[in-house]
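Given below, in the form of structure tokens, are the structures.
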Structure P
Amino acid sequence: MRVIFDTNILIAALMTRGTPPDLLYEAWRDGRFSLVTSEHQLEEFRRVTRREAVRLRIHPAEAGRMVGDLRRLAITVNQLPAVEVSRDPKDNFLLAMAQASNAELLVTGDKRDLLSLTQHRGTRIVTARAALTLLRAQ
């Protein structure tokens with residue numbers, strides 16, 4: 001199964017252990033599914049983790065380790081199609097990643113914009129908790 005984590009899920013996985021985002025990240029690290037990322041997402045992750053409020057909660061070395069894991073272990077897609085579906089244009093790259101990689105799931109905490117879509121082409125858009133339930137059912 002191919003899965004995309006919204007950047008907010010990656011950040012949440014580092015902030016609080018034992019939560020659905022953290023459990024999903026660990027499930028990926030254990031080889032339960034393939035994770036998809038892109039250079040665009042890695043840059044967004046670096047930008048967000050440099051914010052002072054985030055740096056107070058996530059040590060830069062942890063953020064760097066996650067970027068290293070993503071570069072080494074995730075599937076990277078960089079030929080992204082033009083997608084203009086989300087109400088928040090900043091989220092369209094995630095939908096483009098889903099489309100380019102034929103991902104089954106896009107996991108996000110973005111209730112207002114992404115979750116309200118429920119699906120983009122063949123990709124279901126779900127919460128971290130719903131993704132854990134789906135993985136347990138496999």
Structure Q
Amino acid sequence: MPESNAKVHGEVRWHYERGEGRYKHRWSNDYAGFVPGKKGPIGKCPKSIDLKTAEQLLSRGVPFYESADDDWPARIYAVHRGVSYEAVTTTPGRSYHGYPWRGDLQGRSQLPRSIINQLRQQAESTNDQQVFYKWLSDYGGGQK
């Protein structure tokens with residue numbers, strides 16, 4: 001495991017990287033949503049998600065490995081206020097960048113049932129399951 005991912009109290013600590021000058025996934029609203037883009041909808045994060053919140057979401061997120069041999073997850077999924085988020089690698093083995101997840105985009109694979117179940121548990125733990133179910137219904141691409 002890379003040194004930058006030293007275990008902290010038994011958990012891997014990933015870093016959040018917004019990216020210098022990146023505003024693609026930010027907007028002035030305090031809720032998650034989407035705006036039209038050239039290649040399809042662009043996810044927008046609530047303005048209240050700061051660096052500390054983003055890193056907390058990463059640390060409690062559900063890792064997705066493309067291969068059992070991978071040293072770090074290809075993506076990390078988490079729920080915040082009932083909304084599902086996906087984070088992708090920015091610096092392999094060290095940092096991620098996240099945005100609201102939607103599974104109804106062309107060419108997207110469905111999330112494994114085990115990840116959906118873990119996200120559901122996250123939503124239930126904060127009493128946000130109704131928002132989570134609505135998000136899945138609206139953007140889950142048929143997943144429930």
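What follows draws every value from the coordinates through simple rules; no lab data is involved. Bear in mind the structure is a predicted one, so any value in this text is a computation, not a measurement. Cβ atoms are built from the backbone, for glycine too; each structure is taken alone.
For relative contact order in percent (Cα under 8 Å, 6 or more apart), the calculated result is 29, so let me know which of P, Q that is.
Numbers: P: 29; Q: 21.
Label of the source structure: P.
Tell me which structure, out of P, Q, gives 3.2 once distance in nm of label points 7 Å out along Cα→Cβ at positions 52 and 76 is calculated. Please list the in-between numbers first.
Working: P: 3.2; Q: 1.8.
It traces back to P.
Figure out for me which of the structures P, Q the number -7000 belongs to, where helix-only ellipticity at 222 nm (-39500 (n - 2.57) for each DSSP H run of 4 or more, over all residues; to 500) was derived from the coordinates. It would help to have the intermediate numbers written out before the result.
Numbers: P: -14500; Q: -7000.
For helix-only ellipticity at 222 nm (-39500 (n - 2.57) for each DSSP H run of 4 or more, over all residues; to 500), the value -7000 is produced by structure Q.
Thinking of P, Q, which structure, once mean projected area of the Cα convex hull in nm² is computed, gives back 9.1?
Of the options listed, only Q reproduces it.
Rank structures P, Q by mean count of other Cβ atoms within 10 Å over residues 84-91 and report only the one at the top, that is, the highest.
Q
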